[in-house]
Structure I
Amino acid sequence: MSKTADYSKVLEIGRPPNIKNLFPNSKALIVSGKVIDRAMLKKGRAMTMAANGRNSSVIRATLKAAQRANAAIIIEIAKSESDYCLQNMWNLAQYVDAFCNELGITVPVAVHADHFGLKKAIEVEKARTDIPSMFDAGITSVAIDASHMSEEENLLANIELSAYIPSWAGYETEVGEIKGKAGLSTPEEALFLIQGLNAHGIFPDWIALNNGTTHGIEESDAGIHVELTREIHEALAKYGISGAQHGTSGNSVDRLKRIATETRTTKANVATALQMISWGVKVNQYGNALLDESGNFIKLSDHGVSEETWQEMVAYADSKSLKKGDYKKLNLPFEKRLLAQPRAVRERMEKDVENFIHDLLANYFNAADTAPLAMEAILEAGSHDLGPKATRIEDPAEWTKDKIVERAAKQFKKEETGPKGNYED
């Protein structure tokens, strides 16, 4: 069978039903998050980028980099990002599909709703409507993040909401609210969540941990705890779950390479670094924005947005008293301004991000040439639905609601373990 015939077959059977309904004539291979995870597992010791599409340049650049590396890729947006970006969980698939067709992208792409955050049990009710609506809009993978709640509430929320996630879709869960060096996740916390889900016949594709990273601008070199991550992943090995690495921006490339090669991580989220690079902010080799002696971002004159636009962005940020970590809130008010940049400026915005992503995919994440592996997984399954990686091994009778609450009371202390804040993206 020719490559063209292969692609036609994969396109026919590999796109989930929501994508087929939304884009019946599309040539974009938008797939379940499960497909991306399986491609990384097929290659072994590989992870791909889950790029937060905060602006159009980042989405386009990510797709170009993936095509160049022949890598399966994920484009995502977090629930909180919908408050300060034009892109959100209800329109992201439209952007991805349109750009894939325009740019001739043929690598498999998952559209992920990251950090669907639940901070209180009462929010679960609204999520029963929100989650199906996101899939109606083209999401093919979701992260249920109830990690701000207690261990038993986190587990019960995942059990409740899993019924609203299509069986074919990618599914990520999270333990340990992301809060930097304080309150790191433990194997016991991760096991409690995954064992409880397993007992209910729920098999997530990924688990995200609080393994020492932060979201946004990394202000120290502590970064990700590779050993802790490996320890937790090994404890969970028999449950067939992969790791999702959050807060990747600012961590050393060597540490990221270790995460790919020494742990079971197949998905690495990158948001802030891509945003900053697209704007032309000077970053170090890790993608962390650099500051001058006055504590201001350093704008490269021949990169990113025009100088005039950058000055407008800085002035706006100053007028709103935005801290450096809150520059993300410039995305929504300036999206139209970014789209109106001269062609040469738009092209350099995309090219810088493309080069950064390609370097990570090809040289540190080991994700190059995973696109064919994703397609093989679809052809082998003969379907868009690859099924679960695990089977039920826990006793459901030991994980009733009452016993979950009882277990948590005995196993975990009810006390605050770290600073609160907005760590969702």
Structure II
Amino acid sequence: MKLPKLVALKNKLKVILYKSDELITNSILALVKTGTDYENKKNNGISHFIEHLFFKGSKQFPDSKILGLELDKIGADYNAFTSYEYTGYFIKTLPEYFERAIQILADILCNPLFPEDEIEKERNVVLEEINFHMDTPTSFIFDEVLKITFGDQPAGWSILGTKKNLEAFSRNDILNYFKNHYTVNNSYLVLVGNFNENKIIRILENLFEKYNKNKSPFKNNLNYQKIPKTKGKIINKKELKQAHLLLLFITDGIKKLKDRRYPLRVLTSLLGYGFSSRIFRILREELGITYYIKVDLDSYTDRGYLYIQTGSSLPKIEITIKRLLEELNSLKSTKISDDEIEKAKAILKTTILSSAESSLNMAYLYGINYILFNKFISPKEYIEKINKVNEEQIKRELKRLISWNNLKFAILVPPEYSKIKIFDIFKKYL
């Protein structure tokens, strides 16, 4: 499988081009290296707020109705997202509408208006998003564990920010942040689909000629001295009908992990991807003590963590934790069959190859990989790396990862269950 081309426009804006005649749709994805890791305590949440305002009006399309109509005319699928290390905006459409999609995205990036009335409306929307987040146990507990894990620094803050910050942001704050963070040296355009490369480059040269050339901002790297000593806590919340649990195990960031991330991915798949995964099979199929289970690996340039999130009936929260830890210890000490490892690999390989069927997923794959690794990783290379993972590598990562030193956790229960003997269980199994 071929790799995309990386070209630089005359103003040094980086463009990633992946041409494919086999894809039905075309996608343009703008990625900007900004997000929570680039914020301070006073403006935490502003990256996400700007993302919400992105499709609210630009010079050529002065309000959200006009802009929305233009996007509907080309049958566009469009949206935006904010992470800790990058923010993204995409438009996906058919090849015959692709040039128009590029024009629309370029005008929004180069000439946003941030109308006052839209700022006020979207401020209320994001405040309600924060309320929803706090009222949703699975989201609330995740944010709480990140606070416990990384403390009072960007890695421990919510991407949504705080209500206090959201209520205080002015239009001038938004304009200044946009001006300082949305720059030529900080932005990447990813174009995937069936198009004429030379023609597209000429169009981009013209449309992005005046894109902001300010100096790029600095990322706030993880400060390990600020990581709390607290292991975790039991959080009381009234009127809960079930207990919610999140166990997090800290690992290295991408810069240190390098190829170790592939055994970690296989381990994550083995633990929690699919109905036959270890944790799903034990908690759901054998014991029937939980409805939802999520196991995943989040990796950033300077930090990472594998987490296990689940819920159980209130009287069974202790047995849930006990069985989780027993299974993790069992994996350390007993052989993992070749069949189980191959099954875990198959799930990962299917996921990555499925992404190759979508222009937008390919844009994510190549754009985000380039931001994080400064190189392109093709689906074929990813699969080759996964295929090389063996039991010894999985065990090595498992022993590094599953320990008392790496553990952070939170348990969400109503007040009458706050005296569960959680630390006794951890001391016995970790």
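If you line up I, II by Rg/Rh (Cα atoms, Kirkwood Rh), for residues 95-166 alone, the top spot, with the largest value, goes to II. To test your reading of the models, identify which of I, II gives 1.9 for distance in nm of label points 7 Å out along Cα→Cβ at positions 111 and 191 when calculated. Checking each candidate, the match is II. Using percent of Cα pairs over 33 Å apart, single out the structure from I, II with the greatest value. With respect to percent of Cα pairs over 33 Å apart, the highest-scoring structure among I, II is II. Taking mean count of other Cβ atoms within 10 Å over residues 47-54 as the criterion, the largest value within structures I, II is that of I.
Each value in this text was obtained by applying a stated rule to the coordinates, not by laboratory testing. Keep in mind that this is a model prediction, so the values were computed, not measured. Cβ atoms are built from the backbone, for glycine too; each structure is taken alone.
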